[in-house]
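For reference, the structures are reproduced in the following blocks.
Computed from the coordinates by the stated procedures, all read-outs in this text should not be read as laboratory data. Source: prediction; values computed, not measured. Cβ atoms are built from the backbone, for glycine too; each structure is taken alone.
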Structure I
């Protein structure tokens, strides 16, 4: 069975997944993640910063060595908001290829959301608790709050949507936790004034989203959050000393628990937040906009519970390799569910 590798070059975190794929299911062989803050400063300067470039290059050299040691046959590296927006992205991409042999594909927000959905559905397909009930007209609303952008997906099972509306609606919001933290958090601990400004900005984006998708979301819609903000919230709730994909994946939190965690975090200084169990020190400044974004989203769309997925873009990118090799998959076009050929 050949090994596949996917790399997610995000605005905040670089991640590597090496796995085998059997019957469209991923068996993890190796998982690595490093926070490099590649997208820091892009919103203000329009450029990747030299320090963050060097740190990211070092991590990608490490990833390249790991890939070589495992004898991986196929690699897919995808980059998101930071490289979409930075004027010097091409220079970084050339350096990465020269140093590591890794070819980076800068994907659109829409493509990013497509891969997120593919990755999440692969993890839910065998879970009875997440099998959508056609008779009850259930649906999923999936969100990935990144460093520089936020991707969202509304999904219905194809049998539910066939007679009426398309089963997939996808979009990208040009705001993430790095942009929000840099633009609105000026005090430590975070002041009520900063919190209010931050919430107002978040609400302005979410009201636009509600105008587009709000009529399709109801009490039967399950809310799923993927990527760093949500996995960090789960890690804090679980009190993890070390990151655990197994414990975080499909962890559930009611809105009241999120509000309690948020209240505690807002009372702490940045230094104190760095000592919170389950919160990586490198995310201590970003967790405030992340959890406020989450709570406001749940308020506006009336979600009572959050389910955290540790599957998403990274797994979707890995599965997408199979589609390219075997030419048997379908890209989401607003009507079709993504399908992945068996190796």
Structure II
């Protein structure tokens, strides 16, 4: 008898096919991940000589520039905004700056705290301070450029001190102005709310004896000195920070919207206490920064608000700091 050879593989496959059902391709569950709609923690760190400077975001706030700017037409506003790929209302950054000297931790401005909550802006500084590795109790000193809500509002939460170990340094003219009943009565209606807000933010520190007024150009600490820059408010102040020959000047509210006010520094804003003085102060600050080439820290230029000023023809340009992972 002759046997016919069989292919083992074919035999097994044939047998299996009679008794088994080959499974279909697995079906992947149609799971949907929720969209993430929040930014990463807003801080940016850089070296300045022996100091470490950390830009801290308090978030952004929408600003209807067409309703608050002076010395410019609506058509010019629209042209400059469009040129910079934006639309009305614009989102304006609220930046604060922390200087760690190695012996002191100094915070320049505190953001808006809870004061812009109804406008859906601000209030992010404390979360970003912690994300940057610092706690409110580590702040030795708070330096205010001025007392407007988006610079001093973060001093308190629920009327309680946020920075329990800090002394608040502010120009005497600021304290005088925001506590002046006559100045409040004479202020335009859109500025009057700033007076009680400023007093409320400062009050717990006054009660605790933790407010240190200054006048004129003053060295507050080694490497950190004040520069008088009145106009936007009567006691508006720059802070010059210098270490190992490297210099940073913290501006406060010299520029509210760079694409417009760097193109035309004569443009003022309704929030100026003295618009003409604010204009001349801005023109001087821009010219000085461009000439001396030091770095600038700006409260309302897009986060992190660190960069240089370049003079180009009849305009100025903002050159953001180059990102460094070091």
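The value -13500 for helix-only ellipticity at 222 nm (-39500 (n - 2.57) for each DSSP H run of 4 or more, over all residues; to 500) was derived from one model only; which of I, II is it?
Structure of origin is I.
Looking across I, II, the calculation of P(r) over Cα pairs in 10 Å bins from 0, in percent that yields 5, 26, 36, 25, 8, 0 traces back to I. Sorting I, II by relative contact order in percent (Cα under 8 Å, 6 or more apart) from high to low puts I first, with the largest value. Between structures I, II, the greatest calculated value of FRET efficiency 1/(1 + (r/R0)^6) of positions 51 and 187 (r between Cβ atoms, R0 = 30 Å, to 0.05) is seen in I.
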